[in-house]
Structure 1
Amino acid sequence: GWCISIAIKDAIGGLIGVVHAPSIQMTWTAIRGSGAFCNGAPIKCNQQVPLNRALIATGFAYDIERRKPQAEFIRELLPKIRDIRRMGACAVDICMVASGAIDAHFEAGVNEWDYAAAGLIAQESGARFNFIKGIWNGEKYFVLAAGTGLFEALAQELAPHGFDLR
């Protein structure tokens, strides 16, 4: 589904993040250092999820040529995890990690406005969140959000494919 995502950042990074998904009537919020919330209730991401039990969300590029390396990576990853989900907006997927509804989210070819608010919300929920620029598209970003142990496991899986998120 779609969402409205608003972030305010300063020289350190994300300061305030709000993601509103009208179709599922959910609003996630965070202020740096104050925790993360969904519809006003505190949220925490899932921690200590082993890779083979992980439910992971992802998104795919619109460009068919950019989908090929994404599909190759999914083909390699799928036997090692519980399952893959494709839900919609990158910001909503990251917020689902923050809420504990899914265990991780990774996606290539996103813009800063796709992840800025949700990244802060994920971090404030206890998740690790990181991004790198230029993978599969020099002007866009690759993002990964997950609980600490799963983040490390996924970063290790992604590293041979050119994604150094550690």
Structure 2
Amino acid sequence: MKLFNILLIIHVGLGTLSLLIGTYILTAKKGDKIHKKLGSIFSYSMLVAAFLALILSSIHQNTFLFIVGIFSIYLIGTGTRYISLKLQGNSAAKPKLLDWFLTISMLIAGILFTYKGLLSVYNSNNFGIVLITFGLIGLSGVWQDIRYYKGLEKSKMHWLRIHIGRMTGGYIAAFS
């Protein structure tokens, strides 16, 4: 069996596991031990599936899978990190190197997706609209992150809103 096929089977298996666990988490009580344990399994499964998406999309060029992989890593990574930042107990977040790495990576990806999308649309390639959309959504997330890291976000529940939004976004990505 080719390496690509093995990686694809693992990718699909982890994506399926994430869908099943994510569906349960969305419908079950939030914040209890089961939610936390299954949330960790969901996060790790999605992160590995997303990294595999980057590898698979490089072996067999698939721009959409690559974009979804980048977004999944960002959404799940930052969605999980917002909980960790909140648990620090401070009113202002104290982002770690990982937080800045995820945010700066999405900043770069968002700029590149938007730029490539604009070039594609200019050259009559409608897939550019997809790139622009993902680019702008990513840049919006970066803006939210920086505001939170700098203590500019005044809502006390901002961290929870972002956690829910990003984890749900990661769940939706599992459908692809």
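Rule-based calculations on the coordinates, nothing more; no lab input. Everything numeric in this text was worked out from a predicted model, so none of it was measured. Cβ atoms are built from the backbone, for glycine too; each structure is taken alone.
Quick notes on this one:
- If FRET efficiency 1/(1 + (r/R0)^6) of positions 49 and 113 (r between Cβ atoms, R0 = 25 Å, to 0.05) is computed and equals 0.80, the structure in 1, 2: 2
- When volume of the Cα convex hull per residue in Å³ is worked out for each of 1, 2, structure 2 gives the greatest result.
- Top of 1, 2 by distance in nm of label points 7 Å out along Cα→Cβ at positions 33 and 97, largest first: 2
- For 0.9 (distance in nm of label points 7 Å out along Cα→Cβ at positions 17 and 41, calculated) the corresponding structure among 1, 2: 2
- Answer label among 1, 2 for the case where helix-only ellipticity at 222 nm (-39500 (n - 2.57) for each DSSP H run of 4 or more, over all residues; to 500), calculated from the coordinates, equals -28500: 2
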